[in-house]
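Following this line, the structures themselves.
Please treat every number below as a calculation from the coordinates, not as lab data. All values derive from a computational prediction rather than experimental measurement. Cβ atoms are built from the backbone, for glycine too; each structure is taken alone.
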Structure 1
Amino acid sequence: MVNLVSDDRLPLAIGFLMQTGFDFYYNSGPKAHFVGVLKALHSMGHEVSLLALQGDRQVIELRDIQAEPEKKELGLSGHQLFKFLEGGIRFVQSRLNLLYLGLFDSFRFREACLKHLSHCDVFHERYTLMSLGGVWAARKLSIPLILEVHADIINVEMPMHNKPLRGAQRYFAELVTQQCFSHASKIVVVSKTVGERLQTYWQVPADKIIIVPLGADLELFDPMIEHPTTRTELGVSDEPVIIFTGSFQPWHGVDNLIQAFSKVILEVPRAKLVLVGDGQTRADLEAQVKEAELADKVIFTGGVPYQKVPALLSIADVAVAPYPSLSAELWFSPLKLFEYMAAAKAIVASNVGQIAEVLEDGYSGFLVEPGSIQALSQALIELLKNEELRSSLGENARKEALEKHSWQSHVERLEEIYRSVLS
C-alpha cells in the first residue's frame with residue numbers, strides 16, 4: 001500500500017465510468033456513492049463526467065448532479081443495422097445457452113468513452129464483471145485508468161447471488177478481470193480486506209493498491225436538521241425505534257434482525273422496527289414478520305428517494321447493520337454504516353469485514369458476533385434502555401464521520417491518486 005502527497009495544480013477533467021450494474025434512475029448504493037463523489041469533486045473545481053451504460057443499452061452522461069443525465073449519441077453501435085445484428089446474435093446466444101462475453105456492451109461503452117470523454121485527464125472506473133470498454137478506451141486514448149474495486153465478484157459476489165461462474169464462462173471472466181487489473185494505473189479498494197484479497201488471489205502488486213474507504217454526505221445527514229412530520233407519516237408516536245436501511249439482500253441479515261427484534265419486544269414492548277428499502281428478500285421478510293405475529297410492530301417503508309433517508313434516520317434510536325458471518329468477505333465498506341455515523345445514531349453492527357476498522361466497540365457503536373441472534377438482541381435492548389449511552393455513541397460516531405468519513409475527505413485522497421498517475 002502506498003501513501004501519496006497531494007499537489008495543488010490546475011483542475012482536472014475526470015471521467016467516471018460504470019459499464020454494468022448501475023441504473024441512474026434507481027436509488028442504490030452505487031448511485032449515492034457516485035453522486036457524493038461527483039458533488040465533492042465539483043466543489044474542488046474539477047470537471048467531472050459520469051458515463052454509464054443503462055439496461056436498455058443506452059449510454060447516459062451526468063455532468064451536473066442537479067440536472068437529469070443526458071442520453072449520449074453513439075457511432076456505429078447506435079446504428080439500426082448494428083442493433084439488428086446485435087439483437088440476432090443475442091437471441092441465438094440465449095437460445096443456445098452460449099457464453100456471455102459482454103463484447104457488444106464493451107464495444108458500445110468504448111465507443112461512448114472515445115466520443116465523449118477524449119478530453120479527460122484521467123478515467124476512474126468501478127470494476128464490474130465483463131467490462132472492457134473503459135480499458136479499451138483508456139488504452140486507445142493513453143489516459144490513465146484508476147480502477148475501484150469493492151469485492152471479488154467472481155469468487156465471492158456471484159456465489160452469494162447463487163450464480164457461480166463455472167467452466168469456460170469462469171475462465172473468460174477471469175481473463176477479463178486480469179486484463180482490467182493489469183491495465184489499471186492504480187487500484188482503489190474500499191478496505192484493507194479487499195486489498196489483501198487482490199494480492200493473494202489475483203496477484204496484484206501491493207504498491208498498485210490504495211485503500212480509500214467510502215464516506216457520507218455530512219450535510220444531508222446532519223442530525224441538527226429537524227424532520228417534524230416523519231413519525232406521523234409512518235404512524236409512529238413516541239415509541240422507541242430501531243431502523244435498518246438498504247436493499248434487502250440475503251447477505252444483509254435482516255432476517256436475523258427480525259428474529260432478534262422478537263426478543264427485544266419482550267423487554268421493550270413498545271419498540272418499533274422500521275425497515276427502509278426494498279429488494280430480493282422482501283417477500284420472505286414480510287412472511288417472516290407475519291408468522292412471528294409482529295405485523296403491528298414492524299414497518300416496511302418500501303423503496304424511498306435517497307433524499308428521504310435522513311428524515312427516516314432522524315427518528316431512530318438505534319440503527320443496525322446485522323450482516324451474517326457469510327458476508328464477511330463480501331461487503332467490505334457498507335455505505336449505510338457511514339450514513340448512520342453521519343446522522344449521529346447509536347449503531348449496532350456485526351463484527352465483519354471493514355466494520356471493525358471503522359467502529360470502535362463501546363465508543364462509536366456496538367460490535368456483535370455476526371449471525372448471533374442473542375448478541376444482537378441484547379445489544380439492542382441495552383441501548384433502548386439507556387438514553388445516555390445512545391447519545392454518547394451517536395455523538396462519537398458523528399465526530400468520527402466528521403474527521404474521517406466525509407465525501408470531501410474521500411475525494412481529497414482520490415485527487416492525490418489522480419495527480420500521482422499524471423505526474
Structure 2
Amino acid sequence: MFKLNKLTMAIAAAGLGAAISLPAQAGEKELLDVLLQNKIITPEQYEQLVGVYVEEQQAYEEEHKSDIKVTTKGGLKAESNDGAFKFQVGGRIMADATFGSDDNSRINDMNKGTEFRRARIFFKGQLNNDWAYKSQLDFADNNLDVKDMYLMYKPYGLTIGQFKQPFSLEEQTSSRYSTFMERGLPNVLVTGRRVGLGYRTGWDMGTLAVSLYGQNAGDGEIKDETQEGFGGGARVTIAPLNEPGNVLHFGLAGALESSPKKDDTIRVRSRPEAHNSPRLVDTKRIQNVDDLTRIGVEAAWVAGPFSLQSEWMQLQVSRDHGSKDVDFDGWYANASWFLTGESRPYKKGKFGRIKPFHPLGKDGFGAWEIAARYSELDLSDYDLKRGLTTKLGDNAGKLEDVTIGLNWYATDHVRFMMNYVWADADYGNSVDDNPDVLEFRAQIDW
C-alpha cells in the first residue's frame with residue numbers, strides 16, 4: 001500500500017482512475033511516470049510531484065539513518081557519524097618454522113621446529129574526540145602477556161599506561177611492517193615497553209617524545225615480582241626529506257634508569273636473529289648495578305623501491321661497591337629493494353604498512369622484496385672468568401649476524417617471509433660458534 005502522504009494525495013487528485021489500475025506493488029515514482037505517459041498530468045505537474053517525492057525520500061532516509069558506521073576493511077571498525085567515537089578490534093598471527101644447524105654443539109644446540117611467534121588481539125578506540133585507548137594482549141607460547149594498555153589525551157599528546165618507550169627506529173616500527181622476521185641484535189639494549197607517562201608531538205619535519213616510566217607489565221621475559229626502579233627517556237627525529245618514495249630520516253634517543261631490581265642485578269643476552277634458537281651470548285646476572293644509561297643513534301633513507309637503515313646503540317652499566325662499570329653496544333645496517341616497485345611508507349618517525357601495487361587475487365601477484373642486513377652485539381666488556389661455567393670463553397661474548405631475506409606481500413594484510421641467518425659468536429679464549437638458521441613465516445593481521 002502507498003503511504004498516505006501529501007504526494008499520494010496529490011497523485012490521487014491528479015488521476016484516481018489510472019492509480020487504481022496500477023499493480024499494488026508499484027511505487028510512487030513509477031505511478032508518476034505512468035500518469036505522465038498517459039497525459040493525465042502535465043510535465044510541469046510531473047516535475048513538481050517528483051520534487052515532492054525526492055524531498056520525502058531524503059527526509060525518510062535522514063530519519064532512519066544509523067548513528068554508527070561499521071566497516072570490516074582492515075579489522076572490525078565502528079564509528080559514530082560525527083567521528084567523535086571510534087572502536088576497533090584487530091590482531092595478528094605469525095606462524096614460524098625454523099631449521100638450525102650448529103658447528104659446535106658442545107656450546108649450543110640449535111633448534112628445529114615451529115611456533116607461533118606472535119598471536120595477538122587488540123581493542124582500541126576514541127571517546128569524545130579527545131580521548132583514545134588501546135589494550136593489546138599476546139597469547140603466543142601459551143602465555144598471556146600484556147603488550148599495550150594505555151589511555152591517551154590527544155590534544156596534549158599525553159599517554160599513561162604501558163606503551164613502547166621512545167627509543168629506536170626499529171623498535172618503534174611495528175613487527176607487522178618490519179623488513180626482517182626479527183629485529184637486529186642490538187634490540188636487546190632498547191628500553192621496550194614500560195608502564196609510564198609519555199608526551200609525544202610532531203611537526204612537518206620531525207617528532208619529539210619524552211617519557212617517565214617504571215616497570216614492564218609483563219613481556220614474557222621477566223616473571224619475578226622484584227621489579228622496581230624508575231627511568232626517563234627521550235627521542236627526537238628529523239626528516240629533511242619526507243614525501244612518498246623520498247625519505248631521509250635521522251634520530252637520537254637516550255634514557256637513564258635506576259637499578260631495575262631489588263637485588264641490583266641485570267642480565268643481557270641475545271639469540272641470533274631467529275626467535276626459536278638458543279641465546280648465544282649471555283652476561284648471566286651482573287651484580288651491584290647502580291644505574292643504566294642508554295644511547296641510540298639512527299638513520300634511514302628511502303629512494304623509491306630502495307631503502308637503507310642503520311642504528312647504533314649503547315648500554316652503560318654503572319656499578320657500586322667497587323665493581324667495574326661495563327659498557328655494551330651494537331649496531332646494524334640493512335638494505336632492501338622492492339622488485340615490484342613499491343616503497344616503504346614513513347610517517348611520524350617510523351615506517352608503516354606496505355600496500356602492493358597489484359595485490360594477489362585482483363590484478364597481480366603482490367609485492368616482492370629482497371633484503372640483507374649485517375648486525376653486531378658486543379657484550380665482551382663483561383668478564384665471565386670468575387665462578388661461571390668453563391665451557392665458554394672468558395667473556396660474555398660478541399655476536400655477529402648476516403641475514404638475507406625474501407618477502408612476499410600477497411595483500412596489504414597477508415605476508416610470507418624467508419630469512420637465512422649466518423651467526424658468528426666469539427667468547428674469547430679461542431672459543432667460538434658459527435651456527436646458521438633458515439626460517440619461514442606466514443603472517444596475517446587485521
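Observations, loosely collected:
- Computing mean projected area of the Cα convex hull in nm² across structures 1, 2 gives 29.1 for structure 2.
- Relative contact order in percent (Cα under 8 Å, 6 or more apart) - highest-scoring structure of 1, 2: 1
- Top of 1, 2 by FRET efficiency 1/(1 + (r/R0)^6) of positions 80 and 344 (r between Cβ atoms, R0 = 35 Å, to 0.05), largest first: 2
- Which entry (1, 2) yields the derived value 2.0 for distance in nm of label points 7 Å out along Cα→Cβ at positions 32 and 288: 1
- Test item: helix-only ellipticity at 222 nm (-39500 (n - 2.57) for each DSSP H run of 4 or more, over all residues; to 500) calculated as -3500, pick one of 1, 2: 2
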